[in-house]
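In the part that follows, the structures are each spelled out as structure tokens.
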Structure I
Amino acid sequence: MLTKFDPNIATFRDGVERVEMALAKIKFRVGKRVITSQDREAVKLANLLAVDNVPPGFKKWQLPFIMDQSQLYVSVGNPDIMVPLHSHDEGNGIRFIMSGSVYFKDKELKSGDWMFIPKGTKYTMKIGPMGVVMCNCYCCCCAGKGLHKERKVISLNPFR
């Protein structure tokens, strides 16, 4: 269980190794065909690549591929959560708001908005009253080392 949120506990290379371990575990290769978030393999990978290193009230998972010096994640935040002051010291990052909203300083960022976070810049934000779903692209790894082993973060059919 996370005792203190720290997005700087793993290196970019650690994130690459996490993805490689997850792909090897389910014997899947990225790059041979188009994959979607609805594919069975993608769901298995999302659950293996779930991130425990998140503030309370968040779910997060790493996407199962690496883009030339970028790692992608999906984050889901509960309503009205305050994200602690933190920085990403190894590289720049960008957050795309997919649904819901976040408050950064005096701005409400909603679906379609984004925020660029320079390497090493400390920031905080508050999740809006309806929660948020974000896609995060980092030039660092904030997941930690190793694969996720506990609860599922997503399911193809949540009613089963």
Structure II
Amino acid sequence: MNTNEVQKLIESACLGDKSLIDPTFLCKSVGSLKLRESAIVAPSTRVTDVIKLLKVSNRGVVLIVSGETLEGIFSERDAVKKFFDFKENDPIKNHMSSPVHTIDPSEPIAHAVSLMASGGFRHLPVVQNGIILGVISVRDILEELVAQIYSSLGASLDSL
């Protein structure tokens, strides 16, 4: 499929002639998304070690867990915003965001989007009966939408 063909399909969708996205997408459960494995540390972990973990694990967020309890969350964004407040041996519990907003995997994606938009955060731990199943992010939702659009266009991400 060439660029002109893709553009015509997009124009057709914008005119309402063709849907590029499943209209029930936001009603699907959070559990239908691919949940990312969580990086987990103890509250006593040094903030410098957590920042190193963010870098090497290629994750945007670390969950802070004590026993089985989710105590806090720390993101790349937190690291940037709080950088000058860090002391080398500070425990992450002094810099984590808490309490943590979570979502059950049975909740609709629309609820996750609403929580992230109103809370001003990009990552949301998925928790069921107190067990952390993973994390979803705005990027995960966007990637799923983009995959649907490409599929509707009969194209793969590599073909455009």
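Suppose you compute relative contact order in percent (Cα under 8 Å, 6 or more apart) for every structure in I, II: which one lands on 31?
I
Match the computed value 2.2 of distance in nm of label points 7 Å out along Cα→Cβ at positions 50 and 90 to one of the structures I, II, and report its label. This figure was derived from I.
I, II: which one has Rg and Dmax of the Cα atoms in Å, as calculated, at 19.0, 59? Intermediate values should be presented prior to the final figure.
Working: I: 15.2, 47; II: 19.0, 59.
Label of the originating structure: II.
Could you figure out which one of I, II the value 0.60 for FRET efficiency 1/(1 + (r/R0)^6) of positions 82 and 146 (r between Cβ atoms, R0 = 30 Å, to 0.05) was computed from? Computing FRET efficiency 1/(1 + (r/R0)^6) of positions 82 and 146 (r between Cβ atoms, R0 = 30 Å, to 0.05) on every structure in I, II gives 0.60 only for I.
If helix-only ellipticity at 222 nm (-39500 (n - 2.57) for each DSSP H run of 4 or more, over all residues; to 500) is computed to be -4500, which of I, II is the source? Walk me through the numbers on the way to the answer.
Numbers: I: -4500; II: -10500.
This value belongs to structure I.
With distance in nm of label points 7 Å out along Cα→Cβ at positions 42 and 66 as the yardstick, tell me which of I, II scores highest.
Answer by largest value of distance in nm of label points 7 Å out along Cα→Cβ at positions 42 and 66: I.
Every number in this text was worked out from the coordinates using simple rules, so none of it is lab data. Please read all numbers here as calculations on a predicted model, not as lab measurements. Cβ atoms are built from the backbone, for glycine too; each structure is taken alone.
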